[in-house]
1. Using helix-only ellipticity at 222 nm (-39500 (n - 2.57) for each DSSP H run of 4 or more, over all residues; to 500) as the calculated read-out, with -12000 as its value, let me know the right label among 1, 2.
2. If we compute FRET efficiency 1/(1 + (r/R0)^6) of positions 104 and 136 (r between Cβ atoms, R0 = 30 Å, to 0.05) for structures 1, 2, which one ends up with the highest value?
3. Using relative contact order in percent (Cα under 8 Å, 6 or more apart) as the calculated read-out, with 39 as its value, let me know the right label among 1, 2.
4. Work out which structure the value 2.6 belongs to, where distance in nm of label points 7 Å out along Cα→Cβ at positions 72 and 128 was derived from one of 1, 2.
5. Given structures 1, 2, which gives the highest value for mean count of other Cβ atoms within 10 Å over residues 24-31?
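Nothing in this text is a laboratory measurement; each read-out follows from the coordinates by a stated rule. Model, not experiment: these values are computed from the prediction. Cβ atoms are built from the backbone, for glycine too; each structure is taken alone.
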Structure 1
Amino acid sequence: MKSCSASLAQSKTIALIAHDNKKQELTNWVLTNKDALKNHNLCATGTTGYKLEKETQLKVGKFISGPLGGDQQIGAKIATGEIDVLIFFWDPFEPMPHDPDVKALLRLAAAWNIPVACNQASADFMVTSPLLQKEYSREIPDYDAYIAQRTQ
């Protein structure tokens, strides 16, 4: 599949998601990295967003709860280029009833080539990268060319 470039602005839209027993870990991480995150547009699924906003005093846009469709809402925003970074503290040991939604979300993040952190260590590397604070050009699939090729 052909690819094309997409530019991520200096101020990025960062989606924050955490499974129930990872919400406090994500909240602590956001508090630790508040200065690095405050110049970015933050959004989150339901309960996580309310918890982050209350405990960090950062403005957080909120989608509905993940199991009720919030993961899919964020996935749609990734596919339309409206989310630049995904930080998703998920629990690999706890089966979730909405696992298919989680897998779809991670698949979309990979397909659209956005940075993804799935735990504190990868989030630490991401937030300290100089690329987070400046404009960045990434390769994305050229789906228009793909569709045109398939319909010929």
Structure 2
Amino acid sequence: MKAVIQRVKQSSVTVDGKIVGSIQRGMLILLGVSQEDRESDADYLADKIANLRIFEDAAGKMNLSLLDTGGQALVVSQFTLLGDCRKGRRPSFINAAPPEKANHLYEYFTQKLRDKGIPVQAGIFRAMMDVSLVNDGPVTLILESV
């Protein structure tokens, strides 16, 4: 499982001209699920992300997490994170999980964040989405499950 995390001042996702998810200060999480991923991968990433200290404390140090700040999360499924561009000129998505498995783990991951007390908004699985954000910092990280 792979996640691209962006610290944001605000972010939203729109489908067919309608905002389906919107947050203020927090994290935009683009989530990709591979064929090998299991619920344990989602558990690991949810815990890591909820406790990742990328928000500034009073001294200006990145020392606070989503849980510490009461920040929000916007989770967007993005299978293209599993694209393999090593050969040829077109990405191969052979490592991406099939839709049923990917959707299950995407929903499972978002629920794990909610269970930790994080307010979560989400995109719509398999929809064409427009994602907007105001990146704070900018701070952008890539996390992968073990």
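1. Among 1, 2, the structure yielding -12000 for helix-only ellipticity at 222 nm (-39500 (n - 2.57) for each DSSP H run of 4 or more, over all residues; to 500) is 1.
2. Details: 1: 0.75; 2: 0.45.
Largest calculated value belongs to 1.
3. Answer by label: 2.
4. It was calculated from structure 2.
5. Details: 1: 18.1; 2: 22.9.
Once mean count of other Cβ atoms within 10 Å over residues 24-31 is tallied for 1, 2, the winner is 2.
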